[in-house]
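J.: Dropping the structures in below, format is structure tokens.
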Structure I
């Protein structure tokens, strides 16, 4: 199983330090949460782990390697950082089909994650017609698409109704 290792991670935007010498390890099989007020650097840290931003100093690895060095990264790390990441004019199914094809994942996996996230019934609708909770579920479906060893979710219950919150808690326990 894969761990996340962050060593002396720092990120500065000009004179503003948003992540300050952060060190931690997330061991395999653990649900780990970042808690803190808005602007504390939680999302920035996730972006740094995923190689979406460069640290000012320090390192972040998944399974001992930087995210960018992973072969077929969706098979190793699934992530949801922004529920609005899907193109609004695509259907939910097409969004996932493009991700699957670009990562050499079997097409059947799209239907599996649509069912698992409870949005199979709306999969042929355009994403721009989705509620926030439906877009959140689509983002979670995308994160699960490669059946990854590591799943990183930024505010996973955002926009979910009470039933959806119960569902996400069960999903995290199951994973």
Structure II
């Protein structure tokens, strides 16, 4: 996102990423990745759950998750949904959970999302939210891979952090 911030700012648009990790952990990762965009921590707030991108273990177990405008069945239900949020460790979700040092259930309580807000006369209004594949357009690499001969070539974990490709 480093390259887009200057263009957004020149159109009166601010950009900030928000993650649930403590701010010190976010800033260390931002430095490792060479990023400079604003990044806020929602570690001690309800921001992520308010916008339906983080869920409790109880919601997951009892079927109280509504993500991407769909209600999911309880996690103990054997039926897998089309996004493969459930499954064994050999699925792409299972492999990504393992790469982050957690299990599938914990990994899938945090989901991708994007929101837009406007401030008018000192009041802040929520104007847009997108989830799951609706967030893909923000990642420049997806657009290039979609046009490549093999597309995204989505098998297993098909992308990594820039400093982790040699560890595949």
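J.: Determine which structure produced the value 0.95 for FRET efficiency 1/(1 + (r/R0)^6) of positions 70 and 126 (r between Cβ atoms, R0 = 35 Å, to 0.05), calculated from the coordinates; the candidates are I, II.
T.: Checking each candidate, the match is II.
J.: Now, a different point. If you work out mean projected area of the Cα convex hull in nm² for I, II, which one comes out largest?
T.: Greatest value across I, II: structure II.
J.: From which structure (I, II) was distance in nm of label points 7 Å out along Cα→Cβ at positions 30 and 158 calculated, if the value obtained is 2.4?
T.: I
J.: Here's another thing I want to ask about it. Can you tell which of I, II yields 23 when relative contact order in percent (Cα under 8 Å, 6 or more apart) is derived from it?
T.: It was calculated from structure I.
J.: Here's another thing I want to ask about it. Taking percent of Cα pairs over 21 Å apart, for residues 6-93 alone as the quantity of interest, name the structure among I, II where it is greatest.
T.: The structure with the largest value is II.
J.: Taking mean count of other Cβ atoms within 10 Å over residues 46-53 for each of I, II, which is largest?
T.: Biggest value here belongs to I.
J.: Tell me which structure, out of I, II, gives -7000 once helix-only ellipticity at 222 nm (-39500 (n - 2.57) for each DSSP H run of 4 or more, over all residues; to 500) is calculated.
T.: II
Each value in this text was obtained by applying a stated rule to the coordinates, not by laboratory testing. Just so it is clear, the model here is predicted, and its values are computed rather than measured. Cβ atoms are built from the backbone, for glycine too; each structure is taken alone.
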